1. Where is FRET efficiency 1/(1 + (r/R0)^6) of positions 177 and 217 (r between Cβ atoms, R0 = 30 Å, to 0.05) largest, in which of P, Q?
2. Comparing mean count of other Cβ atoms within 10 Å over residues 73-80 across P, Q, which structure shows the greatest value?
3. Identify the structure, out of P, Q, from whose coordinates FRET efficiency 1/(1 + (r/R0)^6) of positions 273 and 305 (r between Cβ atoms, R0 = 35 Å, to 0.05) was calculated to give 0.25.
4. Comparing mean count of other Cβ atoms within 10 Å over residues 361-368 across P, Q, which is largest?
5. Of the structures P, Q, report the one carrying the highest value of distance in nm of label points 7 Å out along Cα→Cβ at positions 17 and 41.
6. For which of P, Q does Rg and Dmax of the Cα atoms in Å, calculated from the coordinates, equal 21.5, 62?
Structure P
């Protein structure tokens, strides 16, 4: 099938590469000339496991193309995906200007029946707005549908190729038939393609992300209370996670959620509720808990050093908002860096993928050093702080850590280590929701 994907961010690029991998002829379109040139030269602008392998195979075999020309890119496309940014506006609601601008541009360009698919996360009613924007200039029949993505950064390719469900919002039988044909190769194991109306599909994406964010914030609250009452959140997580009504996933406490989806989507859904004069109290609490949780590790550090951080140096492992990605949007590590620098400290940080993005963000800040090896960060630092649960941090050489640090002190925002084992090794070790193991 001939497919066009407008936008080459995380969602657009993964969508285009994976559809090409399944045999479709895909053209990805973006106004960023530098990015398109980079892609045409065979280089990916993002890190995502397995993406490069599929990308190289599809470009080599001629199924995947890139252009800055919208007219050229959508020519003869049966399905046109809009994978465009919907950033948080000043009031917290989703900004649809990118999508509506492209929708207006599409109007005079489509010369045959096409399905325009909102792949971006968009508020309820966006499909109608996109339809109206295209209709102003279009002279042919078309359908606008909703097909929200449920991709986890770090697992996005696997999530696309083997989705647990595909949600498609359309009231058009013709669009339904074409989308079913397009997605059937991805659900051979029997996972469902769920058809519903456009508004329900749009709401489904926000509901899913808000619910997952709620689970994370709830567990962070439980962890904070566990510390006060002397309980162990690891045991509690197992105790409730084995209840099939609750499930095991998204029950790991930490230093707050980040990324491009949860913070933005929770706020956008809250603003939608506000627009319809509904007081969504749970979402307000979820946002507030997450905001406070991002300060959790800094507060532990500050308390340990009796609010005297000026002139100290801290080693930081992890900068991305989660492992297996280079995405630093809303990453808890960034807030931790800012709080430490504002308190007069310096930070020496390592991340296997995200350092370049942090360098671009902070420039040549004299209080932030980015190193190329995790143990480089430790040299004569006052403590080690862990902000991202990369696998290579899970089994480190603790003797080296103790030797390189001024004193054996670790503040673990992701609960990677056993407190009792660290105690035996002579560390002062603080984590989230578990008793402090002090030497």
Structure Q
């Protein structure tokens, strides 16, 4: 079967891209042909299909008001993206289209082309864009569900996109157009990594039969075996991810200042990096290491030496891969009692500890408690690794995905091994 994999980025930008690349390898291993369709970027992973990619729009620094209007128009409806997709469909004749993140860079226009083509379409829903024009369901740092009912004007009134009325209006217009035209009608199955997201979409009015709970996956083999000495005994706690405000990093450093006995490694890069470096310096947080962006074996090795992983998010998470990858390494998670984080960690003490978001005191207390009793972290780590082997392996994921593909009308027999 030939599958067109549509995601606006073709480099390792975040968890969505990690999944797209891992999924591509999984599908190819199962004997399928996977064709990516994305935008050009200097960091793109090399692909024989890159000639089909479209130019990445520059939303941040267009040259003059005319260019700004053209960029805004492309976000709302990109005719060039639709034409490019039509050419790709004609050239490669896919049996199924698997969508990921398409907003802004592709716009709802590509959905119109898929409607015209009549192909089976599924979409993995990586974030909350279908409910919130600015993805995160945050308003100036606070959880917000005002637009989840469909009245996206709130995004403009509260300047939710970087404090800009214009940016917020463009984001709201894109969401409004998609909703009023039923742009997502061609998507036969929405693949929801968390039950939390699935229920949010159901409450918004998405038909239950189009919603499939399909968690993402991690390959335990990538992380190797987990020895007893590694599962709970470690040299530090670790945060792995994008350094942005919604990830709770300011709260994490406040907690670290109160729990100085817990060495902390922060692995990642992002817009908050300079501010975090300044806080670490000004407050003499000598036990905090800003390791920068790590990948491959360097990341796995640093993670392997951790006692537990921190996921102190202050926004709704869907399925944080950092938590699942931590589990694969036999590391419990100390995370926010919020959205998909709480869903992954489960009952208190089962695979980690949960604390209220934006509560540095509670976070510090949980960090100190788990650091002081390594045997407890060890037991939670064993439970976490077992959960990965039970629910989040490539084999389990492929069984669910194959079923969803078949239900969407793809030429694949869901009962095959």
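Only the coordinates and a few stated rules stand behind these numbers; no lab work does. Note that this is a predicted model, so its numbers are computed, not measured. Cβ atoms are built from the backbone, for glycine too; each structure is taken alone.
1. Working: P: 0.15; Q: 0.35.
Checked P, Q; max of FRET efficiency 1/(1 + (r/R0)^6) of positions 177 and 217 (r between Cβ atoms, R0 = 30 Å, to 0.05) sits with Q.
2. On the way: P: 20.2; Q: 17.4.
Largest one: structure P.
3. So the calculation was done on P.
4. On the way: P: 12.8; Q: 20.0.
Sorting by mean count of other Cβ atoms within 10 Å over residues 361-368 in descending order puts Q first.
5. Numbers: P: 1.8; Q: 0.3.
Top value of distance in nm of label points 7 Å out along Cα→Cβ at positions 17 and 41 goes to structure P.
6. Q
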